Structure 1
Amino acid sequence: MDWCLDAIPEDHPTPSVIVSKDVVRKNIASMQSYCNEHGLKLRPHTKTHKSILMAREQIAAGAIGLAVAKAGEAEVMAHASNDLMIAYPAIGTKRSSMVAELATQVDLRIGVDSSDAVDYLQTAAKKRGVTIGIMLDVEVGFHRTGVVDPDVAIRLGEYVSKQSNLVMRGLMCFPGHILPNAEQDRWAAYEESLQKVVDGLRSRGIETPTISGGSTPTARDSHRNRLLNEIRPGTYIYNDLNEVRLGVCTLDECAARVLATVVSTPERNKLVIDAGSKTLSSDRNAANPDAGWGYLPMFPQAKVYRLSEEHGEIQLSDQDIADVSPPKVGERLWLVPNHICVCINLQNQFYLHDGAQLQMLPVDARGLLV
């Protein structure tokens with residue numbers, strides 16, 4: 001797709017998210033090729049697209065299963081794969097009963113980092129008469145969830161192994177603190193964090209067949225951690241301005257853009273568009289937090305400098321105005337958002353462009369917080 005505005009019908013509603021089918025398929029194939037080359041299983045995280053169709057495209061290309069965050073998302077993605085990981089603790093009676101029911105239909109594994117999480121799952125699984133796989137969540141440097149102390153992680157693994165309706169499937173982690181071109185000592189520390197737990201569990205007769213990492217920025221360096229045999233990147237399917245600024249992808253590899261309409265031109269260098277925080281989200285750029293809320297390919301020096309719920313305010317530079325006539329009220333423009341995952345979750349639907357036509361598709365797992 002060449003992102004020509006003339007290819008979009010004049011009556012197409014804005015703001016809306018347009019996804020290039022061609023770029024999506026290239027991104028899927030590229031990540032799968034990397035994994036095949038390095039002997040890694042690919043389990044894409046569906047948080048980015050939340051689409052059954054996109055998940056099926058990933059599975060068809062060679063992904064071994066899917067990752068999700070919540071039980072509700074898992075229920076939706078069971079329509080795309082029978083091998084699911086919930087990479088988030090299923091805490092609470094409601095969630096644990098949902099995943100136990102789902103375990104009657106698919107091969108399910110869930111990340112845990114506490115005995116409380118184990119107890120919720122064991123109770124629900126026993127009541128439903130199913131077995132649930134457990135991925136022990138180990139902290140490797142990002143400091144979010146995950147067991148910090150290797151000895152505590154080993155004891156938790158032993159506790160899991162004693163449960164009648166749970167089975168240890170391996171370790172999971174999130175290396176979100178490691179950025180592209182990180183020094184080898186960061187990768188060595190990452191590997192060592194996992195190795196201590198693997199060795200401690202093995203000495204107690206507990207195997208960890210899957211070691212699962214994640215994050216798009218680290219994905220193509222995953223072979224630098226020799227323990228990993230599975231990765232869970234999500235954003236790579238669409239990419240966004242975060243990944244561009246981090247050097248992970250190019251603008252041409254961003255498969256999703258927001259189409260917006262200019263609704264006001266109150267000053268010579270100012271535009272107001274119909275895409276505000278309810279479209280773009282309020283997430284700042286990870287690499288440059290003061291850069292604004294997106295990138296306008298037609299106006300590379302412009303800045304989306306302020307968002308309210310329905311308004312996006314754009315400051316054009318004098319150079320932008322000199323190079324290209326600024327759009328008038330009613331004209332449309334493209335915007336590459338900072339964080340596409342949140343942006344997609346704000347939409348009821350997206351539009352897939354195959355180079356000739358637009359197809360409206362639902363964001364199937366939108367807003368499923370439980």
Structure 2
Amino acid sequence: MTTAVIVDAVRTPGGKRNGVLKNWHAVDLASEVLKALQARNDLDPSLIDDVIMGCVMQVSEQSLNVGRNAVLAAGWPESVPATTVDRQCGSSQQAIHFAAQGVIAGAYDVVVAGGIESMTRTPMGSSIVRELGMPFGPRMTDRYAGRGGLVNQGISAEMIADRWQLSRDDLDSYALGSHQRAATATAEGRFEQEIVPVPVRDDGGVDTEVIVTTDEGIRPDTSLDALAQLKPAFKPDGKVTAGNSSQITDGASAVLIMSEERASALGLTPRARFVAFAVAGVDPVTMLTGPIPATRAVLERAKLSLDDVDLFEINEAFASVVLAWDKEIHPDMAKVNVNGGAIALGHPLGASGGKLMATLVHELDRTGGRYGLLTMCEGGGQANATVIERLA
């Protein structure tokens with residue numbers, strides 16, 4: 001069987017909504033990470049068999065196959081094909097799975113998996129055109145009517161907090177830790193190898209001399225008192241706030257994946273190999289508990305125990321998601337999101353899987369760890385999980 005390896009993984013800094021990346025068209029921003037992979041690895045892009053890009057809001061500036069448009073914007077040969085996939089928040093993690101599985105199957109030798117989401121310019125919900133109909137048909141709606149009906153993810157996060165008896169203080173304490181870890185990681189330069197610096201663009205879309213090199217959303221001076229002052233975001237007596245939820249963020253990511261043989265032939269050193277993949281489905285009401293069965297499934301497929309895993313990345317869609325996963329899986333939390341997560345660094349939807357993979361690959365390199373596990377919850381009640389093994 002062909003071994004699929006990661007040669008490189010990069011991401012842009014995370015930009016806050018209406019922040020430093022607000023004037024970047026999604027296609028151009030996605031092209032930045034593609035160009036970075038080419039430059040960093042002295043890669044001839046004509047060798048790339050396919051580009052698979054995750055994106056959630058595939059409308060407006062992110063429509064008409066944003067992956068293909070990004071390839072052309074990067075200046076790559078017109079012969080390089082691309083497609084765009086949507087598994088909600090796990091879109092670019094799914095793109096990584098498809099890319100690696102294609103290599104393992106012998107369909108690809110060189111493939112790029114990535115993701116893009118400009119949440120400023122193409123906001124959440126943009127793909128729903130109410131005048132043309134809602135995405136949930138009557139059969140699906142009727143199926144869950146007895147449980148109070150389908151709800152938004154914020155209410156799901158509240159349900160999870162209640163089910164696992166998580167207090168407001170539990171959620172805020174976790175959120176504070178995310179900011180503290182992210183601030184420390186930034187100060188120590190841990191993200192420097194994965195972040196592709198990009199210039200700020202003015203309102204006319206012209207690059208300025210101001211270069212963005214760090215994530216914009218980190219609040220190093222926040223405190224439990226400050227977080228406690230925030231009002232519940234989804235119900236008046238709730239626990240979930242903007243402070244203990246992921247941030248709306250602009251960003252892009254990309255991962256260069258090859259067969260081990262092709263990497264060797266090109267003189268490139270693989271950073272990690274893919275060990276196992278899993279996807280899971282859960283009920284679409286509580287919706288965000290998918291990382292629990294996905295983690296169990298991917299560990300079983302990898303024939304590994306929790307103790308074998310050196311680093312975990314679980315997307316911090318909401319603090320309650322991570323803490324419920326902790327209560328069920330019981331990992332060593334000192335190994336989880338060691339550089340902070342989406343509560344501090346942001347969650348650019350379709351780009352987040354690639355973003356977290358970049359962090360995992362580089363942190364395994366930095367610490368000398370062997371195995372890393374990435375998982376994330378997804379809208380509609382799904383989750384992806386991936387295990388990689390460091391090689392370099």
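Each reported figure results from applying straightforward, stated rules to the coordinates on display, with no laboratory input. Keep in mind that what you see is a predicted model, and the values were worked out from it rather than measured. Cβ atoms are built from the backbone, for glycine too; each structure is taken alone.
As an exercise: semi-axes √(5λ) of the Cα gyration tensor in Å, calculated from one structure in 1, 2, equals 30, 24, 22. Which structure is it? Source structure for this number: 2.
Supply the structure label, taken from 1, 2, corresponding to mean projected area of the Cα convex hull in nm², for residues 69-188 alone with the calculated value 7.9.
Details: 1: 7.9; 2: 13.5.
Source structure: 1.
Upon calculation of relative contact order in percent (Cα under 8 Å, 6 or more apart) from the atomic coordinates, which of the structures 1, 2 produces 28? This value belongs to structure 2.
If mean count of other Cβ atoms within 10 Å over residues 141-148 is calculated from each of 1, 2, which structure is the one that comes out at 15.8? Walk me through the numbers on the way to the answer.
Values: 1: 15.8; 2: 11.2.
Going through each structure in turn, the value belongs to 1.
When distance in nm of label points 7 Å out along Cα→Cβ at positions 197 and 285 is computed for each of 1, 2, the one that comes out at 3.4 is 1.
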